[in-house]
Structure formats: structure tokens, C-alpha cells
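Coordinate-derived values only; no laboratory data. Remember, predicted model here, so these are calculated numbers, not experimental data. Cβ atoms are built from the backbone, for glycine too; each structure is taken alone.
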Structure I
């Protein structure tokens with residue numbers, strides 16, 4: 001979506017910046033930007049980056065790195081504006097407000113913008129563009145709600161719920177990569193152990209914010225060396241893995257609001273070769289957050305259909 005805008009900036013001999021709060025997303029974007037713009041010099045900045053003293057035509061950076069610059073770019077995109085740690089951090093907002101040249105273009109980007117920005121857009125106080133469809137012009141996958149016990153109760157028992165095993169097996173059989181999201185870091189490894197026992201023919205791994213091998217595991221997941229990855233919301237956004245299905249456990253838990261559910265669901269159906277990925281909300285009850293997430297996804301599909309964007 002933003003590649004033509006970056007290209008337009010480069011054609012005018014300008015410098016472009018793409019910033020996002022999370023290091024994982026920056027690392028995800030690096031190879032995609034380099035592939036899309038092979039003739040451009042690309043600098044990637046995050047804590048510990050080896051390119052921290054370089055300048056490029058395209059700069060990728062975590063939002064913490066924006067303090068390095070003052071009016072240094074002709075085109076700026078701040079992605080994932082609702083994500084921690086950027087959201088509600090006044091200093092990071094200050095840094096983001098000052099990286100673009102006075103006559104440059106500054107764009108805020110989010111699949112789940114904060115309520116105050118949605119309100120400003122609705123009232124006409126904020127120039128905005130609403131994009132209700134992905135580049136492949138297929139509908140967003142609508143989550144399916146399924147009722148099972150909580151993860152804590154599941155781990156106290158010997159076997160995983162039959163319905164969960166069935167849907168996981170169907171995704172494995174169709175050749176998908178499986179994201180399994182859990183709320184608690186403490187539940188990741190026990191779930192990995194149970195899932196390895198249930199599906200011994202595939203490689204199952206787990207990761208979280210406390211895992212030093214997280215980047216390597218995401219790479220192995222993307223290249224299909226790992227087929228099923230149990231993770232927390234650390235991978236809820238910015239990670240694109242072709243042909244993915246998403247399973248959200250404890251979807252009714254208090255740590256998952258509608259925005260995080262939408263972001264996790266958004267890992268499915270991103271590829272033009274598999275636009276109808278599967279998404280499951282597993283929980284012991286149905287919550288307003290789940291209903292809101294499903295309602296928003298269906299609303300975007302309706303807008304896309306009415307506008308003639310869908311194939």
C-alpha cells in the first residue's frame with residue numbers, strides 16, 4: 001500500500017522514513033523493503049543496529065530511534081500508531097512530530113487506530129483514507145467462535161479439547177502455518193509440550209517477549225521449518241507468513257481487547273495465494289471484545305464489497 005508513495009519520494013530525490021514501535025516489525029520489513037527497492041540504499045535502525053551511523057534513501061526504524069533526527073525526511077510513515085510503546089507516550093509522539101521536513105508528507109498508519117483518532121476522522125478534523133480491503137482484493141477472514149475451557153483448565157487435564165485438535169489437524173493437513181496465541185507467557189511452553197505430543201509429525205515451537213531466540217524462530221516459522229508457533233501478543237502485528245491460520249486461546253480473557261483480537265486475526269489471509277486463511281476465537285465464553293472484533297471485520301468487508309473493491 002505504501003510502496004508507491006515511497007517510490008514517488010525516491011523519484012523526487014527525497015528521503016523516506018518508515019517507523020514502527022516494535023523491533024520485530026522493523027526486522028520483518030527490512031527484507032521486504034530491500035526486495036521492493038533493490039536500487040535504493042536502506043538503513044535499518046533499532047537498539048543494537050549495526051547501521052546506526054549510516055544514512056540511506058529509505059530508513060526503517062523503531063520509534064525510539066526517531067530522537068536521532070530533526071526534519072530529516074521528505075516522506076514519513078509512522079506505522080502501528082496504536083501499539084506499545086508508541087501509544088500514549090508523549091516523548092515518542094514529540095519525536096515523531098519532528099522527523100518530517102516542514103514541506104514533507106507525514107502519514108499515520110494503523111489497522112486499529114485509537115478511539116480519539118477515529119473520532120477526529122469521523123468529525124472531519126483529521127484528513128484520512130480508509131482502506132477496507134487488502135491488495136489481493138479478497139475479504140478479510142471472519143473469525144469463528146468456539147467454546148472450550150480456559151488454558152489453565154486445559155493444562156490441568158491430560159488431553160487437549162477434541163474440537164481444538166480437529167481444527168488444528170485440518171489446518172496442518174491443508175499445509176498451513178499455525179499461529180497459536182496465548183495470553184500468558186507461562187502457558188507457552190506447557191502448550192508447546194502438549195501440542196508436540198498431539199502432532200509429532202510437525203515441528204512445534206513457542207516464543208514470547210522473554211525468548212532471546214524469538215527472531216530466529218520467526219524466521220524458521222516463515223520458511224516452514226517450524227509449522228506451529230505458540231506465541232503471545234508479541235507477534236500480534238507486523239508479521240506476514242504466507243498461508244497462515246490463527247488460533248486464539250482464551251480469546252475471552254481480559255488481556256485481549258477488540259484491537260488485539262483484530263490484529264491477531266490479521267495474521268491470516270495476507271497472501272494472494274491463500275487469501276481465505278482461517279481464524280478461530282477459542283474461549284470459555286463470548287465477550288464484547290470478541291463480538292466487536294468480528295463486527296468490525298465484517299463491516300470492512302461490507303464496505304469493500306459495496307465499493308466494488310472485492311474480486
Structure II
């Protein structure tokens with residue numbers, strides 16, 4: 001049983017009755033679900049996930065007034081629930097895994113993850129929050145929220161970035177993909193700077209994955225799950241397989257010929273990596289065109305950055321003209 005399913009069944013079997021019997025006046029005011037840190041909140045948990053911060057558990061969210069009234073009592077009653085459930089042992093928390101489940105005050109919950117207690121209001125507000133944090137606060141599932149206060153902020157965040165913010169992020173990712181992957185990786189390999197080449201490849205990989213999430217209008221999760229989550233995306237999920245192939249390529253075996261300081265003479269494997277990078281960039285260019293973000297057909301992604309930024313500027317000018325009448 002996946003952790004999210006386990007959480008909901010545990011709540012249905014024990015939590016729902018506890019809230020009904022102990023807090024009948026607040027039953028329709030307590031939001032319940034499983035959202036936050038942990039692979040189970042993303043639905044990515046497996047056998048390895050069970051060794052820490054995993055087990056029958058759920059979250060309860062209260063507004064500030066209700067938290068003052070019943071927060072401590074609700075937390076106490078939650079701790080009295082049976083720890084083991086459905087053949088799964090009780091949750092064993094790691095040093096840094098405490099406080100992920102149980103009772104939370106709604107505004108404190110959001111503030112602890114994204115650094116604010118409500119949805120961002122301005123473009124700058126959006127830009128300063130790491131994508132992985134937005135993924136954390138919008139993952140999982142809400143089982144019940146009659147009052148709607150927890151879900152209100154959640155739904156605003158799930159509406160995704162304002163389009164200007166999304167485009168600016170896409171421009172940034174395109175620039176880094178071009179610089180690190182299409183330009184610097186090949187040059188570093190030609191110089192025999194393999195450490196620098198792998199750093200360039202890492203930058204390319206990270207920014208490519210973020211680009212794919214942006215094109216899907218979904219938040220990029222924590223780096224450990226970035227690639228894994230790509231298989232669930234409807235747009236360009238095949239890039240995940242190309243990145244896996246790219247990262248598994250053995251660039252050292254049979255590449256270098258001659259003396260220690262010689263210029264490489266045989267670059268078959270290196271050429272394959274460059275080919276994969278270009279294949280990925282071509283797919284991204286096609287999607288940028290498909291979404292109407294760029295009219296440029298150049299496979300070099302940096303060529304698209306000015307086109308996309310011009311669109312933002314033109315949109316801002318048009319908005320000012322409308323406001324000025």
C-alpha cells in the first residue's frame with residue numbers, strides 16, 4: 001500500500017471517529033489530509049521509503065482561532081491513536097523528520113514551507129520562493145476541508161505561476177541549457193577538463209528538468225525526485241529517458257588517445273553525448289514553438305531568450321497603454 005493511501009485509510013479507520021467523538025463541535029472545521037515533505041506525499045514511496053519518517057499518519061489543519069481553542073487537545077488525542085495499522089508499523093521519525101504530521105495551524109504550515117502564510121501577490125513574491133517548496137506545499141491530498149481555509153490557499157498556489165513569471169523562468173532555463181550543455185560541455189571535453197564537463201552536464205540536466213516542468217505548468221520537486229517525477233508529466237516526458245541515457249554514458253572509456261596532455265583524437269562517446277544534448281534541445285524548441293512562446297526555429301536555445309523576453313516587454317507596454325486609456 002502506498003503511503004498516501006495508507007494515510008487516508010488510517011484516518012478513515014481511526015482519525016475520523018476520534019474527531020467525531022472528542023471534538024464534535026469542530027468536526028467540520030478541521031481540515032485533514034497528507035501534504036508536505038516525504039516521498040509518500042508525492043506518491044513516489046517504495047520499499048526503501050519505509051526505513052524512516054513513514055507509517056500510518058495524517059495531518060490536521062486548524063485556523064488560528066481554533067488552534068488556540070483545541071490545538072493542544074487535538075494533538076494529544078492524535079498521539080493516543082494506535083501506531084500500527086494494516087500490517088504497517090508505526091511511524092519512526094528521523095532527527096529532522098518531526099512535525100511533518102499531526103496538528104498544524106494553517107498559516108504556520110504555509111509559512112514554514114514557503115516563507116509566507118498566503119499565496120504570493122506579486123511577481124517578485126513568486127520568484128523568491130524555490131520551486132521545490134511550492135511542490136512540497138501543493139503535493140499530497142486533502143481528505144476533508146469543510147471550512148475551506150486550508151484549501152483556499154492551496155488552490156491559489158495550484159493555479160501555478162503568473163504567465164510572466166513562468167516565461168522569465170523558462171528564459172533562465174533556456175539560457176543555462178544553452179550555455180552549460182550546448183556550449184561549455186563540448187568545449188570542456190575538448191580541453192580534457194572532464195570535471196568541468198561533468199559540472200556543465202549537471203547544470204544542463206538540472207535546468208532541463210526544470211524546463212520540462214515549467215512547460216507542463218507543474219512545480220519541480222526536490223532534486224532527489226525531479227527526474228523520477230518526469231514520467232508522470234504529459235508534455236516531453238520522453239526527455240527523462242534521454243537524460244538517463246546521457247547520465248549513464250561512459251565518456252571515459254575509449255575516448256582519449258595519445259599522451260596524457262594530447263588533444264582527444266577519438267570522440268565517439270563524447271559525440272553521442274553532444275547528439276543527445278542537441279536532441280533534447282530540439283524537442284524543447286519544438287514545444288516552445290507549440291506553446292507560442294517563441295517563433296524562432298534555431299536549435300541553439302539562447303537564440304530564443306530575446307524573443308521570449310520581447311514578448312513579455314510587449315505585453316507590459318500593451319497593459320500600460322490600456323491603463324492609460
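Brief remarks follow.
- When log10 I(q)/I(0) by the Debye sum over Cα atoms at q = 0.10, 0.13, 0.15, 0.17 Å⁻¹, for residues 78-221 alone is computed across structures I, II, the figure -0.59, -0.88, -1.03, -1.14 traces back to I.
- Here FRET efficiency 1/(1 + (r/R0)^6) of positions 190 and 302 (r between Cβ atoms, R0 = 35 Å, to 0.05) is compared for structures I, II. The highest value is that of II.
- Once Kirkwood radius over Cα pairs in Å is evaluated on every structure in I, II, the highest one turns out to be II.
- Given -16500 for helix-only ellipticity at 222 nm (-39500 (n - 2.57) for each DSSP H run of 4 or more, over all residues; to 500), calculated: source structure among I, II: II
- Parent structure of the calculated result 1.00, given that FRET efficiency 1/(1 + (r/R0)^6) of positions 238 and 286 (r between Cβ atoms, R0 = 25 Å, to 0.05) is the read-out and I, II the choices: II
- Structure responsible for 18.4, with mean count of other Cβ atoms within 10 Å over residues 134-141 calculated and labels I, II on offer: I
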